[in-house]
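**Student:** Quick heads-up: structures coming right below.
No value in this document is a laboratory result; all are computed from the given coordinates. In this text, all values refer to a predicted model and were calculated from it rather than measured experimentally. Cβ atoms are built from the backbone, for glycine too; each structure is taken alone.
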Structure 1
Amino acid sequence: MNFLPVPAASPRLVVCAATWSLAGHPRSRPWGLERQLTEIRAAGFDGVCSYVTPELRAAADRLGLALMSGFDAPTLPVGLERLRVQAGLGVHYINIQLLRHDTPLGPATRAAARLAREAERLGVAVHFETHRDTATETPEKFTALAQAFRRATGQLLPVTWDHSHFAVSKHVQAPDYAARLLAWPALIQASRMFHLRPFNSQHCQIPVTDGRGRLTPEAGDYFRFVRQLFACWRAGPAVPSELWVCPELGMSHGYHLSTDRPAWPEAVRARREILAAWRAAGRGA
């Protein structure tokens, strides 16, 4: 699947580091919040991705880091409350993991529409993540929700794209990444938030490097897909001024295997590869 970029557009890529990449790092004496954010800034990231607290907000402001938020919304009331808290802390881009895997389509559609209306009232931008154990966990559930949301609101569903869950749920092989995972170009192009977790057909999170500074073959496949993803996004009819992304490599919930390298240095390397993919997509490579 080939996409041609829009030459006249010069959008900005905002790369944020996830705090869960630094959970328990380093093992000998894990860093506190201030040190974590200092290291994020020193590694060249533009911002930090986390559920924002007043302490995180204050530390990020001192270091000049942008804020990208996200949270789980197991129920609509919980989602609304967390949305208001994040908006109150001055966060604009907010990712929501919508409800649960067994939520019927009707309630999921109504919840998404209600959260989107509240976000508009608050002046913030919410996106619903394609994520395991939520109402968007498979391509089929996601497509049904996106279609129902469009019928109910007349608008495109705002999506945080994390393709890892779709890839694993369908065991998509690397040669088919673009054809199978870029099958929603209008929704991809309307998005302002991507969670870029390196994956393969069997694992939502794979090692980025081999421990000797070289990309693993699986990571190479993934970052070639990221280049195609960026090209798809840039080929939209109205390219936005910026795209916010996060190398979503974490240390919990079964993503990080005991034999893997710590997530933080992998996230730092992933940032380099993401920027290279962004530049290549801009050149039409």
Structure 2
Amino acid sequence: MKILLLTVLLCLTAYAGGTTPEGPPGSTGLPLRIGIFPRMAAERMVDHFRPLAEWLEDRLGRKVELESAPDLHAFWEQLAQGRYDLVHYNQYHYIKARALYGHRVILKNEELGRSVIRSVIVVPADSSIVKVDQLRGRKILFGGGREAMVAFIMAADLLQSHGLPPSDYLQATTLTPVEALRSLYYGQGDAASGGDALLRLDDMPWTDSGEPPRVIALSTPIAHLPWAVTARVSPAEEEQIRNALLALNESPKGRHVLRLARLSGLRAAHDSEYDAARRIVARVLEEHY
């Protein structure tokens, strides 16, 4: 009887080990899951980055799944649940995920030939406002809410540096930074914040006619939007992913994929490049990462 029981247990163990659809996190038998933060509407972000996911799938010989979220907070919740292996997010979410979950930055965006980004405060082209202190008591649109690094955290820091604390203006938020700029164009605020590159997108309401918002304040630059792997990705997989993405810069097909994602390149990145973001977050949110 004991021999029979032992044989049954061994067979069950072998069956479980050989047929389970789940492997260790990061195993190449599982899809590589990419999370793309909702800088624009989630469905647009997924559409823009789908060719990049297909490029990775081909280069890695592994199924790649791509998803985003309705807003930044929902994206963070998904990230915190461990849904992703590779994450493209803002600087705030990166430094927080680095501290809490051990994410490792591998790359950063290059947009319009630059691998840094600035926050801007803009007003309508025909506004009489020319200086930040004229926004006292006015309505400022912030896209993405409190978790938006460039459009809220850096913007609040920029306003404060010009002598305008949060108590001196009215805050209104939109779902994304792009929507804040669009809303400003259509007269729903006195000013708006965002990343400087957003003003040069080719599908904004002023592209075909009209004048773009006018910049009245510009922050110092910080390292551009990061890409990082989560702790469950092995060093060997990390290197494969990094090399596959850097290869996008090297061929006409790869550069076309980058253009579809609204990028001019992807560049190597190191954690220390995000120390400036850490200092800004500490000043504005009093969070230390």
Structure 3
Amino acid sequence: MNVQWFPGHMTRAKREMQEKLKMVDMIIECRDARIPLSSENPLLLDLAKDKPRLIVLSKQDMADPIATKAWMHHLTSENTKVITVDLLEKSSRTKVIDAALEVMKPKFDRWKARGIGARKIKAMVVGIPNVGKSTLINQLAQKKIMTTANRPGVTMALKWANVHPKLDLLDTPGVLWPKFDDAKVGIRLALAGSVSEKVLPIDELAYYAFKFVLKHYPEALEERYQYSGDDVQAFFEHLAKLRLYVRKDELLLEQAYQTFLREVRQGTLGAMSFEYVENVD
């Protein structure tokens, strides 16, 4: 499957990120719990490797809990803490702030040892489109203060947000969207809704989604669509008939593709993760 994507503007993005990193103590990175690896911004790997990091896995209710637990263990390191949240729950504010303070404790201790007084944490918030970055910031601030564009490559002015007596956030909308070269990353992002499915041939994406669900969550196909076979073409013909996507005896398969992808993406078939630790190269 050939994934068509946006220009990366990587040189400019790297330069802007380097400048912003000088202004902050730590990074809060929002990722989609269903695709914790594919929703990572690869710019962070090199540019921010020495910064304390809090990874916030959003949409935890939509992800496979067993897979999420494995990802939390895999992504946690001495310098990185991982938490899962439902960003629509008010309790997520306390959970994120407490985790940020915990991540910064070693740095606070070093400051104290050097005679540097305590001050507010300055954290950069990053996240690709549709992983909940704006919702996270608004939840922390307890009001709507951020409106970001879900368009890669859009550079907007810096926005500081005072969200807690011990925490200031720096939002970075639009400048950190990466270009990816791995087609599988693009497919997973499309399945999760972080990029438009229009960047891929819809039939190929729908076929991929069916084969994925058949392999990992076959019971969902039978429960939702009363289908227990393994023939991808037969499945979509069955779905078109089931939902009455028919015009003059012709099956409207594109509507079946769209319906299936939407229901997979929205969690209608149940909690699913689209990548697993055991498949990491």
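**Student:** Taking distance in nm of label points 7 Å out along Cα→Cβ at positions 160 and 232 as the quantity of interest, name the structure among 1, 2, 3 where it is greatest.
**Tutor:** Largest calculated value belongs to 3.
**Student:** So Cα extents along the principal axes in Å, computed for just one structure, reads 90, 43, 32; which one of 1, 2, 3 is that? Each step should come with its number before you reach the end.
**Tutor:** Values: 1: 51, 43, 40; 2: 90, 43, 32; 3: 78, 38, 35.
The structure behind it is 2.
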